[in-house]
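There are structures below to look over.
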Structure I
């Protein structure tokens, strides 16, 4: 089974993400070791909380460079929730610079009479990259679980692999480019669809092309 480094930076419940990966057939390794990240078959960056503490904790553990290096080497990478947002340049939630891996901003939902902020609960994905590896064997427009007040706004709109509509606002729900994938929702809390998404990520890690290159 592939060993997937689940990055520990004190931001969120790592064990629910690990349980989902185990159910999908992977061996998760919770770690804040640059060496273990370098040796992993894939990387998952989960996260719950605020933008500034997240990037501060990553940098205090000297994990920014190993994460960027792994993505540059083509290692499969999955960001979840806050683990998506901190890939961007900056956030309206705070003042710290993000990792700058994906050009763009993290923005707050505009208040509307008909919506709640945070956006919490189930919403339907609208696929904008139907061939994204994460979406294999999913039903059309699957329902997944969200908890967030901010959303990512990539400069390059072609990076968006799915969107959602909340009130009158249609925003990015997931991004994908080559080995880099990240989602705003919580697959580990998204029932059958979420497990299929995690299984698809594990299958990508197990693909013959990647296995032969290890």
Structure II
């Protein structure tokens, strides 16, 4: 009979990966360090995940850093809140010290890249898409090309978070929101909630 997978080991390993990424970064992450921190063995880890990259993606998918659940009914507030959550997530060492190296690895592995898009990136887009669809029903926005609109929102945040060529703060999320909505939203929309802090907007 096949042995049941011990979920306690899974959790310990992913917790170890998240902690080590924050402490040492992506380039320094090793299977030896993960096994030691998790209190298990390298063979036990490799039976569950085929590579270090798969482990990192699994940990990122579990932690959902930068994913927010925001629905205030105010389009500007909700989008700015989602973008601010993304900005803060990209500033978290769990993403800041991981993405540059991980993205380089994804470029040469289409299957791994697809997994990253599905389990790490898609939840962020889906959360923002839900807000846009509700706004579309209220006639607050037109979505002729929803993927383009999502990219217009996330692109500036991601670019600055990845390259850090110029500083950004909560006001940048607001400026990006206003700039994009000027092209796809109603010009008379007014913000009725403060969205600078996504945690406040979600309550």
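Things to note:
- Given 20 for relative contact order in percent (Cα under 8 Å, 6 or more apart), calculated: source structure among I, II: I
- Label whose coordinates, when distance in nm of label points 7 Å out along Cα→Cβ at positions 83 and 99 is calculated, return 0.9 (choices I, II): I
- Structure responsible for -20000, with helix-only ellipticity at 222 nm (-39500 (n - 2.57) for each DSSP H run of 4 or more, over all residues; to 500) calculated and labels I, II on offer: II
- Which of I, II yields 25, 20, 15 [semi-axes √(5λ) of the Cα gyration tensor in Å, calculated]: I
- Parent structure of the calculated result 3.9, given that distance in nm of label points 7 Å out along Cα→Cβ at positions 139 and 155 is the read-out and I, II the choices: I
- Each of the structures I, II was assessed by distance in nm of label points 7 Å out along Cα→Cβ at positions 19 and 147; the largest value belongs to II.
- Structure with the greatest value (metric Cα Rg over 2.2 N^0.38 Å, for residues 59-122 alone, set I, II): I
We did not get these values from a lab; they are worked out from the coordinates using the rules stated. Nothing here was measured: the structure is a model prediction, and the numbers come from that model. Cβ atoms are built from the backbone, for glycine too; each structure is taken alone.
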